[in-house]
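Multiple structures are listed underneath, in C-alpha cells.
Rule-based calculations on the coordinates, nothing more; no lab input. What you see is a predicted model, and the numbers here were worked out from it, not measured in a lab. Cβ atoms are built from the backbone, for glycine too; each structure is taken alone.
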Structure I
Amino acid sequence: MVTTSFDKPKVYQLVDSLSLGGTERMSVNIANSLAEMGIESGLVVTRESGGLEQYLNPLVKKKIYNKKGKLDLFTFYKILKFLKSENPEVLHAHQTSILWAVLLKKFLPKTKLIWHDHFGMSEQLDQYPRKEMDWLISSIDSIVTVNKKIEKYWKKRFPEKKNTVFYIENFSGKLISVPTRKLETEFKILNIANFRRQKDQITLLRALGGLKNKIGKFKVYFLGEFVEKDWLAEVRDEINKLGLEDSTEIVGPVDNITPFIEMAHIGILSSESEGLPVALLEYGMGALPTVATEVGQCADVLGNGSFGEIVSPKSPEELQEAILKVFNNYPFAVEKAFRLQKHTEENYGATNFMKKYLPVALPGFKIKSSSPLPV
C-alpha cells in the first residue's frame, strides 16, 4: 500500500501520439510506473493513438484526441475541459506538446508544468535554437532532459532556471526472458530506429560492404516508423545500389519488439545524433550484444566500451570493425551484453527514474519503505 502526504496525487502527461517512437515509449513507461506506485496517472494524447496504446496499464486514465493542427481550438477546449475537471497536481508535457501545455497552464494556475525535452539532435543544439522557448520558458516550472548536453544547454541559455533543469535517464521495461545466444548459419543484425536522417541507417548499410566474405550469411532487420519518406527512399536506393536486397529487411513499425531482440545476435545504432535512445536501453534489457555511435548518452549506457562497442558516427569502416569484433568473439560479446543488462537495470530502470523524478514532480510524495518502486 502506498501512503502519500496528500490524497492520491495526480500526474497527467501530454503527448502528441502513441506511435512507436522513443518519446512515446517513455510516456507509456512513465504512465505505467506512476500508476503502479498508487499515483493517479493520466495520459492525454492530443493527435492520434498508435501501437503503444495496448501497453498502457489499465489503471492509467487515457484520453485520446484528434488534433488537426496547432490552431484546432475545438480540440484544445475539449482537453482543457477534461484537465480542469481532473485538476492534476502535475502536467508533464513531452517534446512539442509543450506549446499547448503552456496555453493550458494559463487556465490551470495551480498545476505544476514539467517539460520533458527528448530532442535527438543534441550534437547540433546551436543549429536548432528553438526560439519559441524564449516566451514559453516563464510558464515552465521544471525541465527534464534526456541527456547531459541538453541539460547544460538549457541551464546556460536560461540561467535563471538552472535550478529547475534536471537530467533524468530514460528507462525501458525488462524482457520476460533472455534467450541463450549462439551463432547459427545466419548472423542476425537488428536496428531499431525510426526512418529519419538523424538515425543514419545508410552508414550501417555501407558498413555491410564485403561483410558476407568475412562472416558468411547475415541479415539486417530495420524496425521503425517511416517518419521521413524521402529518407526511407534513400535507404531503399542504397540497399539496391549495394546489392543488399537479400541481406536486409525493412520491417517498419512493430508493436512488439521483444521477438526481434530475442532472435537477434547483435543490436546496432548508427545515429549521427541522439539524446538517450530508448532502443539502446531495450537492447540492454534484452542482454543483446550492442554497437552504437558515440553520440548523446550512448557511451554512458555502454560504460564507455565496457558493456558494448562504441564507434564514431558516419564511419562505416569503424562500424564494420565493431561488427567483426563481436562476431569473431561472440561468447565474450554475450558476456558483455549480460553486464550491459545489469548496468541498464541499475541505472536506466524505472526505479532509477522515479527516485529522481518524484522529488521534482511531487516533492511531498512519500512511500512506505515496504512499498517498492516499480522495476
Structure II
Amino acid sequence: MKCEAWYKILSNFRMQILFLMAIQCLGISVLKADQDFEFSVMVFNVENLFDTKHDLHKEDETFLPLKEKQSDEFRRKCFSIRSPRHRKDCLNLDWNEKVLDRKLSQLAKVILSVEQGKGPDNLILVEVENKNVLDMLNQRYLASAGYKTAVIIEGQDPRGIDVAFLSRFPQKGKAELHEIPFKYRGKRDTGKNKKSRGILDVVVTLPQMSLSENNKIRFLGVHFPSQGNPTYFRSQAIEYLSSLVEARKSEAIIVGGDFNITKREDEKKGLYSKYLGPLGLVSHIDACADCLGSHNYKGQWEFLDVLFFSSSLNKKNWKVDLSSIQVIQEKSVHFLNGKPERFDPIKLIGVSDHLPVYARLKWKK
C-alpha cells in the first residue's frame, strides 16, 4: 500500500478519535449498536405570542402597550378592523411587559410539564411573532430545557404569526420556508390566503447517534389556513405538504402543526387518508384513541393540532411509541373547566386555546 493511502487512513482514524474526545468533553454519550435511544417531540399552538414592540409592515397593533397606541396612525389602523371584538381589543388592550411576562411564564409551565421538567427534546411552536419573542421564551423561561437550536423564518402573513422550532439537538444546514402555491377558485377568494403561513423546514442531528447513518431528522412545521377559509385552501396545503414528504421519502421526517382540519371536513374530503395516510402515521388517527382533542370550540372537540411521522422513520429503525402519543392537559394553568383556557391579558390567567400534542420515538439496531 502506498504511503499516501496509509496517511489517509491514519488521518481519518485521528479525526474519529478527536471527534469522540470532543463529544465526551461536551458530556454527550455516543450510542452503541446494542443500545436504545429515545427522543420526544411536541407541537403547541401558543396563540398570539407577540412581544411588546411594533414590527414594521406587520399588523401587530393589538399586541402593543396602550401608551404606544395613542397616535392617530395607530388608532386609524385599529378603527379599520372589521370585527367589533378585534377592533375593541386593538384600541383597549394593554399588552405590556407585565402581561407578556405572564404569557411567557404560563407557556413555560405547560412546555416544561413533560420530561420531568425539561420539556420535549424538539418543540414546534405555532403563532410566534418573531425571533425576539422566541429568544425571550427560550433563554429566560425555558433555560432549563437546554434548547440549542432556535429557528423562525418570518413569512408573508401580515399579522406576524409564524411557525417556530426549538430543539436540544444541533441544527444541520440552513432552515427553509416553503411557501404554499395556492390557486384561487374565483374572485371571491382572491387574496384570502395572504394570511397563510409557509412550511418551516429544519434538519437536526442527534449527537448520541453520531456514528450512525440514521442521525438526521427533518422537522416540518405547519399552520394551515383557518376554518374561515374555503376547504380547498387546506386541501391544497396538505397536498403540497405531502409532495414535500414524498420528494424526501428516503429521509426521516416528522411534521407538526395546526392543520385547522376539522373532523367533519376530513370525513367529507378524506384529506388525511388521501394525502398523509399513505406516507406514514397521523397522531390522532393511528393513536391517541382516548384523547378528546387539542381544541375546543363551543363544546366541540377537534384535533386541529397534529403530529405526522413518515414511513421512512421505520425503515431507519425509528419506532414511534404509539402509547406515548397524548394531548398534554396541564391542569394548574391550562386545562381548566374541562377545556384549554386561553390567555386572558386582563386577569392574567390561562395559556392558549390549543393543547399541545406530544410523542416519543425509539431507536434500536
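Listing for the model above:
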item: Entry that produces 1.02 once Rg/Rh (Cα atoms, Kirkwood Rh), for residues 88-239 alone is calculated, selected from I, II; result: II
item: Structures I, II, by distance in nm of label points 7 Å out along Cα→Cβ at positions 56 and 80: label with the highest value; result: I
item: For Cα extents along the principal axes in Å computed as 80, 45, 41, the structure of I, II it came from; result: II
item: Parent structure of the calculated result 1.1, given that distance in nm of label points 7 Å out along Cα→Cβ at positions 104 and 152 is the read-out and I, II the choices; result: II
item: Source structure (of I, II) for FRET efficiency 1/(1 + (r/R0)^6) of positions 272 and 328 (r between Cβ atoms, R0 = 25 Å, to 0.05), computed value 0.70; result: II
item: Parent structure of the calculated result 24.4, given that mean count of other Cβ atoms within 10 Å over residues 216-223 is the read-out and I, II the choices; result: II
item: Value 3.4, calculated as distance in nm of label points 7 Å out along Cα→Cβ at positions 248 and 304, assigned to which of I, II; result: I
item: For 17.1 (mean count of other Cβ atoms within 10 Å over residues 96-103, calculated) the corresponding structure among I, II; result: II
item: Structure responsible for -7500, with helix-only ellipticity at 222 nm (-39500 (n - 2.57) for each DSSP H run of 4 or more, over all residues; to 500) calculated and labels I, II on offer; result: II
